[in-house]
Structure P
C-alpha cells in the first residue's frame, strides 16, 4: 500500500498503472499488426526494445488523477506510444543511427527506405485509431502535436552542424521535438478522465510540458556525462551528428577561440578522430556547461512540481510528482 505523503519509487509508480499498461502493450501490439509483415516486424522490434513508457504512463496517471482510466484512455495511451515509436524510427534514419537502446536500430536492420515507410504507416495507424473515437478535441490535440514534432525535425535539420544558434533556438527545438508530446499526453489523459475540467487539463498540459523540457535537457546532459553501456548509445553522439545542445552552448559562451575551433573540428569531421571526446568534455566542464544546464533543467522541473501540487493530494498526484524527481535524477 502506497503511503500518501512519501515519494514513490519507479516500481511503485508502475504498480499504480501496471494493469493499465498491460492493456496498452496489448493494444500497441494489436494495432501495429499490418498487412505487410515487414512493418509488423519493425513495430515489434521497437516494442521489444522496451523503453520507459513514460508517455503512456503520463496519460494514464493524468486520467486517474482527475477521474478514471476508460477504454478510450487505454487506446490513446497506445496511440501516444505509436506516435513516439514513429518519431524514433524516423529520427534514427535522419541521424543515420545504428543503435537504439543498446540494440540495432530499425534502419540498421531493414534499411532507410523500409524504416521511413514503416514509420509513416505507424503514424497513420495512430491517427486511424484516434479517428475511431470521433472526438474532435482529441483529434485537434493530436494534429497540433504531430505538426509541431515534424517542424521540430525540420528545424533540427536546418541547424545541423551550426554553432551560431542561441539558447532560444535550442529551447524552441526541444519544445517541438519532446515537450509538446509530453504535454499532449497529460492533456489527453486529463480530458478523457474528466472532460468538463478545462482548467485541470490546461494545468496538466503545462505540467507535462515543463517535465518534457527537463527530460530533454537531462537527456542532452547525459549524452556527455553517461557511459555507453548505461545510455544504450555512444556517448558524445549528439555532437558527432552535428547537434549543439545546451551544455555545449553554455560552455561556448565563455570559451576562447582555440576551444571553439575544437568544436568546429568535430562538427566538420563528424567524428572524434582529430579531437578526442575527452577534450570536448573537459571544455564543457571547465566552463560549467553541465552545471548550468542542470540548473536550467531544475527550473523546468520546479515549475512542473508547483503545477502538480495544485491538485488534491492522492497517490496519482504523488506518482506524477515522483516522476518529476525520477526524470531529473536519472542516469539513462
Structure Q
C-alpha cells in the first residue's frame, strides 16, 4: 500500500495507491479511467492499468468479429479515448461514427483503425499499444483475453442463449453464465497487474456483460482472490433491466462471489444524493430504479462508502472526478479488511 503522495501546489497530503487496476467495460470503465487520468498526470498515481471485457458481439465490434475474425475493439477504443491526453482532438476522431447503411456505416473510425493495426501487426494487443502511443494515454490498456471469447447463459427457464447481445436482450433471469472456450487464457500482463496492484476497481457496469465475464477467466478470478490490493466495487447508479432485473446490490455481489469462488470486494462505493424527480420518473417508466443499499443490507462483509457520484445532466452517469475521489476513500476504508484477508484472518 502507498504511504501517500502530496498533491502538487497545495501542500495537502493525500493518501493514494501507486498502482491501480480498473476492470470492466461499457461506459462505466471509461468514467473511472477519466477520473484517474488526472491523478496519473498529477503524479499521484504512478501506474494505471485498464482490463477490458472482450465478449461484445453487437454493433460495429460484432461486425468486425464476424467479418474480419478480430477481437471486439469497441470497449478498447473507449478506454483509449478516456485515457488520452488528446481527448478533444485525436481521440475525438477515434470516436467519430460513420452514418448510412453501406459497408462503413455504423463503424467508428477508432474501431477501423484498431482493426487495421491488428491485421498489420497480427495482434489486437499490439494495435492497442500503438494507438496508446499515438493518443498519449495515461495508462496501459489490456484486453482480458485475446481468445475469441463467447458468452453463454443458462436461463432459469432451462433454455440457453449464446452471445452477449442476445443475453442482454433476452429479458429473462440468468441461472449461470459460461465463457467459451471455458479455459480462455488471460492476456499476458493481466494477472501480474492485478497481483501487483495497490488498488483494484471493479465496475461500474452491467453485471452479466461487463463484470462477470472477467471472473469467468479462471486466471483472473484466482488473481482477484489472491491479490493483496484493496478491491473496490463501484455500484451502478440504477438497477438493471432485462437479465439482471430485480437484482439488488447485495444480489449482484453474491453473483460475483459465486462466479469468482470467494469474496470480490473489500469496500463498495455507492451513490448517495438527490436525483431530480423528472429524471427518476423517466427511469421508472423504462423499468429502472436507483440502486441503493440500506444499513441493514449486507455487502458480503465489505465496507460501504456513500458519496454523491452523479454527473450533471439528464442521464444518470457517474461523475469521473467524484467517482475517483470516492474510490480513494473506499481504498482507505477497505485497507484494514484487505490486510486481514491476505493475512488469513477469519
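Taking Kirkwood radius over Cα pairs in Å, for residues 78-221 alone for each of P, Q, which is largest?
Comparing P, Q by Kirkwood radius over Cα pairs in Å, for residues 78-221 alone, the maximum is at Q.
For structures P, Q, calculate distance in nm of label points 7 Å out along Cα→Cβ at positions 110 and 174 and state which one comes out highest. Working shown, then result.
Working: P: 3.1; Q: 2.4.
For this comparison of distance in nm of label points 7 Å out along Cα→Cβ at positions 110 and 174, the top structure is P.
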So mean count of other Cβ atoms within 10 Å over residues 278-285, computed for just one structure, reads 17.4; which one of P, Q is that?
P
Winner on distance in nm of label points 7 Å out along Cα→Cβ at positions 166 and 206 once structures P, Q are ranked, highest first:
P
Source structure (of P, Q) for log10 I(q)/I(0) by the Debye sum over Cα atoms at q = 0.24 Å⁻¹, for residues 238-309 alone, computed value -1.16
Q
Work out which structure the value 21 belongs to, where relative contact order in percent (Cα under 8 Å, 6 or more apart) was derived from one of P, Q.
P
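Supply the structure label, taken from P, Q, corresponding to helix-only ellipticity at 222 nm (-39500 (n - 2.57) for each DSSP H run of 4 or more, over all residues; to 500) with the calculated value -11500. Walk me through the numbers on the way to the answer.
On the way: P: -23500; Q: -11500.
Only structure Q yields this read-out.
Check the numbers for FRET efficiency 1/(1 + (r/R0)^6) of positions 150 and 286 (r between Cβ atoms, R0 = 25 Å, to 0.05) across P, Q and tell me which is largest. Write down the numbers at each step before the final one.
Numbers: P: 0.10; Q: 0.30.
When FRET efficiency 1/(1 + (r/R0)^6) of positions 150 and 286 (r between Cβ atoms, R0 = 25 Å, to 0.05) is calculated for P, Q, structure Q comes out on top.
Quick note: the coordinates plus some simple rules give every number you see, no bench work behind them. Predicted model, so just to flag it, every value in this text is computed and none were measured. Cβ atoms are built from the backbone, for glycine too; each structure is taken alone.
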